[in-house]
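What follows draws every value from the coordinates through simple rules; no lab data is involved. Predicted model, so just to flag it, every value in this text is computed and none were measured. Cβ atoms are built from the backbone, for glycine too; each structure is taken alone.
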Structure 1
Amino acid sequence: MAMLLLNNPTGYGARDAALALADDIGIEIIAVEEHAATTISEMESLTRVKAMDPDVIYISSTPQPTSIIIQNAVSLDMYPGVTIGCGHASLTSVLVDLAGSDAEGIYGVFPTVSWGDDVPAMEKMTEYCQELHPDDYGNMDYITSWAEGLIVAEILKKAIQNAGVDNLTPQVVEEQGIKKLDGYDVGGLQGPVSYTPGDNRLSSSVRVFRVENGEILPVSDWIDAPLIKYEEFDWFGS
């Protein structure tokens, strides 16, 4: 697997996760190439990668540079052929708009359901989006933001129920709100949210998606992403 990574925590997080898990799941990392958010061409880095003949290219970036990488891979006759996977920061309707037909068949992960899925919060979110933010309809990040808003509201609700509105402090919100989350379903927009000591993610569920006929469609059920204890690796922080 070759990794093409944005030169900030979006990329570095994927790099560290790959370094931690690659041996256990039988993946050889043959290249790690970084790029800037302002990149206009990754032909040079992809030419190096092409010479190594990878099976998979994993991109952890944002839509604009990801679209350039995909288009460059097509120009170099690497794709179709190599499997391309993306982190969820790349995988939005903006990427499909920018890359066009070159994005057909690429994979990615995302922590929410899709637009139009039959879950309790979908109707209200869709109504609100189409009325006030019609240009954002179809953007997966909108679902993420809506789910985050519901989670924050649930945290504050629990803190008020447990401690009273007049007693709210950051510490109270943490102890009586965040740490009291236990299986909150977020209107079905994502996996259930629970507080687990030592794991600040609150939810670990993702699904694999694939671009098909210009749409980002799920191709897997929910998958629990493992908690990686980076501090246990000798290389971490060096």
Structure 2
Amino acid sequence: MTQMQSAGSGIEEDFEALISASAPQSAYAPLVQQLKQNSSNYAQSGGVFGTTVLLRKEAKLQGLNDPEFVWDCTLQCYDQGLIEQGGADVEGQFVSTLFLPFEEASANESLANYLKYTGKNKADGFGIQAYASGLLVSQAVEQIVQADGVNGVTRKALFEQLATINDFDAGGMIGTTDIAARETSSCYVLTQVKDGEFVRVAPTKKGTFDCKPRNRLEIELDLIEE
């Protein structure tokens, strides 16, 4: 669980803590206490959505329910399980995604197909990422076939073709991504849990992304414990 992002993001780090994804709610008690002691106003858990649920439940238990406090999460929290398990305790939770909200499927064929063949009850943030990857491979294979025929599709040819794709967006379902340069897209949509539903917050216009260059930051992490 992290209570911060990086310098340059406008968020000053108060503290960072590691906690097992299988830890019980009681393990979050000292983290919430520290948030209160530091007068923090932002927190994010980088684990599975269940960790965010437990963090929010413990925060409510300890009376940390300031409406101005920002509870943040990324695509792993774009899951109905967050709302089903968290209930009223996760109200106001912010969730940023790299894809269009599922509620906008009527305006995007790729998104509509994902929900149709996956099932709305099984769709989540990780699933749509996998689906987008499948569409990327499909696009590369089609381009190979157009140039060299079906016999031209080989493992080597596939990777070479992927290295030429600079503006992949999965049919507009995700933000434009430079696959060849291996760059993370700066495009995202911010949603918030309101009355038990994920609601688009920014940008406000449906079917669009916020793609400002400032959205993407580079940070250095030491992920090896000595």
Structure from which -12000 was derived, helix-only ellipticity at 222 nm (-39500 (n - 2.57) for each DSSP H run of 4 or more, over all residues; to 500), options 1, 2
1
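For mean count of other Cβ atoms within 10 Å over residues 16-23, which of the structures 1, 2 scores highest? Could the numbers behind the result be given before it?
Details: 1: 15.0; 2: 11.5.
Ranking 1, 2 on mean count of other Cβ atoms within 10 Å over residues 16-23, first place is 1.
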Going by mean count of other Cβ atoms within 10 Å over residues 168-175, which of structures 1, 2 comes out largest?
2
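Out of 1, 2, which one gives 15.0 for mean count of other Cβ atoms within 10 Å over residues 24-31 as computed from the coordinates? Don't skip to the end; give the middle numbers.
Working: 1: 11.2; 2: 15.0.
Clearly, the read-out refers to 2.
Out of 1, 2, choose the structure whose coordinates give Cα Rg over 2.2 N^0.38 Å, for residues 80-143 alone equal to 1.24 when calculated. Walk me through the numbers on the way to the answer.
Values: 1: 1.24; 2: 1.30.
Only one of 1, 2 returns 1.24 for Cα Rg over 2.2 N^0.38 Å, for residues 80-143 alone, namely 1.
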